[in-house]
Structure P
Amino acid sequence: MRLPNDIVPISYFLDEERRVLLITWSDTHESAHPYEALRRACPCAWCAGEGGQKGSVDASTQFTAQQTTIYELEPVGRYGLTPVWGDGHRTGIFTYERLRAHCVCDECQRIRAR
């Protein structure tokens, strides 16, 4: 999903109680990203693999609470965010397009179901 140039994140909020990253976009949409789902979808070479090599994370991977706690978010240029996880992992860059495409809010789930 390619985002139009005028749709950008305007704020991020780490909801510690619900363990969800909330992103508010310039078109007023608020996307929701559960911490564990983000960690499982980490796009780095170590987690996801690369060059035909299998990564270390799959559907059966068991994470600790520390591995699925976001301590901070680091902006990457003008195109993405890198979560800094409780275990120190910080190599996965989530592009804004990827984050918007994987929103789990009710509205986005309904749209994808069509």
Structure Q
Amino acid sequence: MPHFVMDCSDTILNTHDEEYILQQIHLVAHATRLFDENDIKVRINPFNKYCVGNKAEEFIHVFAHIMQGRTTEQKADLSKQVVAKLVALFPTVNNIAMNISDFEKATYCNRNML
């Protein structure tokens, strides 16, 4: 935790390989100083069938799931930084977005908590 899950059209992988994209999202998340580096998890889900505005238009959407406790301003800044990095990496992709959801501490559990 935190988790950054990037859904995207598979064609964007023609521009940069998955490892590089994973690394770039990781670096941006770490640079915010909101998370311990070893806790950051990044995944990519490329889709070969998709529809954006009723046509097959390239897209990137990052879903971030983080532990509650960050301010709205911190989360907004995180979103802006990740989207800015993706726009720089993929300047021809018009549909790039991100949203953040909070984990609730009271209901979160992982293996080390058992």
Structure R
Amino acid sequence: MWNYILAGGCAGVIAGLFGAGGGLVLVPLLRRCGDLASDSVFPASVATILPICMVTILVTAGQGKLPVKEALPYLVGSGAGGILAGFFGKKIPVLWLHRILGLFILWGGIRNLCRA
């Protein structure tokens, strides 16, 4: 039970501090700490991140720092991407999903390390 709480806590801290990226931590933790089948890890991560995002939105809005106007143009594209991933994500082998995630983690890390 503690491993689940720890995994969720890590994802919440990462998402809260960096605005996103909880799944980058949560997917590997769910694979190692959870008793989930490989094809359930990504959907479980998404289901876990939704409440994290909702809490982060409430806290940020409570602080008066929620940039709704700036976020609106991205909603259509992100919604469409989520729908496509929901329908077609199951057709991609889990091994390839993990590899793609790993590449995104590397790309993001290198990009952030190279910024001034």
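Each value in this text was obtained by applying a stated rule to the coordinates, not by laboratory testing. Remember, predicted model here, so these are calculated numbers, not experimental data. Cβ atoms are built from the backbone, for glycine too; each structure is taken alone.
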When P(r) over Cα pairs in 10 Å bins from 0, in percent is computed for each of P, Q, R, which one produces 13, 45, 29, 11, 1? Q
P, Q, R: which one has distance in nm of label points 7 Å out along Cα→Cβ at positions 10 and 58, as calculated, at 2.5? R
Once mean count of other Cβ atoms within 10 Å over residues 66-73 is calculated for every structure in P, Q, R, which label goes with the largest value? P
One of P, Q, R was used to compute helix-only ellipticity at 222 nm (-39500 (n - 2.57) for each DSSP H run of 4 or more, over all residues; to 500), and the result was -9500. Which label is that? Q
